[in-house]
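Student: Heads up, there are several structures right after this.
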Structure P
Amino acid sequence: MNPETLLYAKTHEWVSLAEEGGSKVATVGISAFAVEALTDLVFMELPKVGQQVKPGDSICEIESVKAVSDLYSPVEGEVVEINEPLPDTLETLSEDPFGAGWVCKIKLASETGLDKLMDYATYQKACEEEAH
């Protein structure tokens, strides 16, 4: 996926929206900025299929040698698919955070939260400010 076409949450999750089977589905992952900040990843717990989420809900945890971090849902809906191989291949998050490193797909229940997401340019500025 092209990072410049994605939407971003302040908490460094990215969202790609698509129509699947007549529903809007958000593919959610973690930005390259967040992966670099976390450094050496050692463990990841994926969300549960069927889990109902709202924007800002913690949907899973990612553990690095430095800290345990929550991954937050940027949208409202139901987790319909997870990237099952990801916890066993955490290097994928570093190698391809915007492609093979996706975390889950959430079928949107509403458009709640979408208006709070940033475009690529705005997100890049936010990352630069955070880095200083």
Structure Q
Amino acid sequence: MKQLDTILLIDDDFATNYLHKKIISKSGIDTPIEVANDGEEGINKLLSLNKSINNENATILVFLDLNMPVMDGWGFLKQFAIIRSTVLCNVDLYVLSSSINPDDKARATSNSLVIDYYPKPLSIATLKNIRSNYL
């Protein structure tokens, strides 16, 4: 089992982030939650979390939106692939999107950095499924 250290929500929608924080809390997951409003901020937060945690047994759980300004989810995945080898922590990345384009789901799930793709909003059932991987 993995040690869940932090949850990172990468989404530009304030209401969605608020809702997801509430759902995570109601699901019984008592883990710090960080928020980034776009992919670029997400990369910076991930690097900062990695530096502050500095533990190869810790896991950062990332929920990534695809459609955002500045740097979208695809740009985040591209940058994350470049920096992945410098990140000591485990990073479990799930795409969480409102996109109805089946190509987005296929593209996301075919990316080796993405564990799975879920539609927004995050649900307690989805969290229970994901939570079973952690202590």
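Student: Quick check: -12500 is what I get for helix-only ellipticity at 222 nm (-39500 (n - 2.57) for each DSSP H run of 4 or more, over all residues; to 500), calculated from one of P, Q. Which structure matches? Numbers along the way, then the final one.
Tutor: Numbers: P: -5000; Q: -12500.
The read-out was computed on structure Q.
Student: For distance in nm of label points 7 Å out along Cα→Cβ at positions 96 and 120, which of the structures P, Q scores highest? Don't jump to the answer; show the numbers that get you there.
Tutor: On the way: P: 1.9; Q: 1.0.
Going through P, Q one by one, distance in nm of label points 7 Å out along Cα→Cβ at positions 96 and 120 is largest in P.
Student: Also: Please compute FRET efficiency 1/(1 + (r/R0)^6) of positions 24 and 112 (r between Cβ atoms, R0 = 25 Å, to 0.05) for structures P, Q and give me the label with the greatest value.
Tutor: Working: P: 1.00; Q: 0.45.
Top value of FRET efficiency 1/(1 + (r/R0)^6) of positions 24 and 112 (r between Cβ atoms, R0 = 25 Å, to 0.05) goes to structure P.
Student: Sticking with this one: Of the structures P, Q, report the one carrying the highest value of mean count of other Cβ atoms within 10 Å over residues 40-47.
Tutor: Largest value of mean count of other Cβ atoms within 10 Å over residues 40-47: Q.
Read the figures in this text as sums done on the coordinates, not as results from a lab. Since the model is a prediction, treat every value here as computed from it, not as a measurement. Cβ atoms are built from the backbone, for glycine too; each structure is taken alone.
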